[in-house]
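Have a look at these structures, which come just after this line.
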Structure I
Amino acid sequence: MESTGGAPIPREQSTLLTNNFRTTDPHIKYTEQQSRGYGILEARPGELLVEFKGVDAMTKGAPARSLGRFRVASGSQRVEVLSRASSAA
């Protein structure tokens, strides 16, 4: 992972960031600090779906890969994990 300044961030530091996010905000259900990416939100009458995508920023034209898919049913506060990449925490 790179910082916004372009310097690489070691995996150990990424792990510390992830753990700190979870410690300081227990409402965070998903974080993945190794990839640059985006989320796609789909709102349906009975549910909200989100898929997080990661992109290899160091490879020009690299395809996006799925990091995780999540669902919240209408009327529920529970986040359901539909899929998660094995490297995501």
Structure II
Amino acid sequence: MMDSTPADIHPQNSLEDFTPLTQGQYPIFNKYPKFIVDYQVSNLTVVNGDGRHCSCVGVGIINTLNTRVTLYCGQLGIWHVEQTV
């Protein structure tokens, strides 16, 4: 199959010679294709934006709950006063 592949699309033209791994620490690989890196960066941007949106929504929910608890405690206090009278 390698012999019948045309030269313009042959993998040998785009691949570097294989080199053995070094002893000890694994070497850093930084030869990722640009389109993959760009895609990951765009996804990371979307995820970070969603996270900020969720934290803003969470703060709003907490504020609403605090308001309701305060109102409930006030109503409960009024009820206790009415029961003792």
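Every number here is computed from the coordinates shown, using simple stated rules; none is lab data. If you're wondering where the values come from, they're calculated on a predicted model, not measured in any experiment. Cβ atoms are built from the backbone, for glycine too; each structure is taken alone.
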Checklist entry - A value of 43, 34, 22 was computed for Cα extents along the principal axes in Å; which of I, II is the source structure? => result I
Checklist entry - Out of I, II, which one gives -5000 for helix-only ellipticity at 222 nm (-39500 (n - 2.57) for each DSSP H run of 4 or more, over all residues; to 500) as computed from the coordinates? => result I
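FRET efficiency 1/(1 + (r/R0)^6) of positions 27 and 59 (r between Cβ atoms, R0 = 30 Å, to 0.05) computed as 0.10: which structure among I, II? Walk me through the intermediate numbers first.
Values: I: 0.35; II: 0.10.
The value was obtained from structure II.
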Checklist entry - Can you say which of I, II returns 6.2 when distance in nm of label points 7 Å out along Cα→Cβ at positions 11 and 67 is computed? => result II
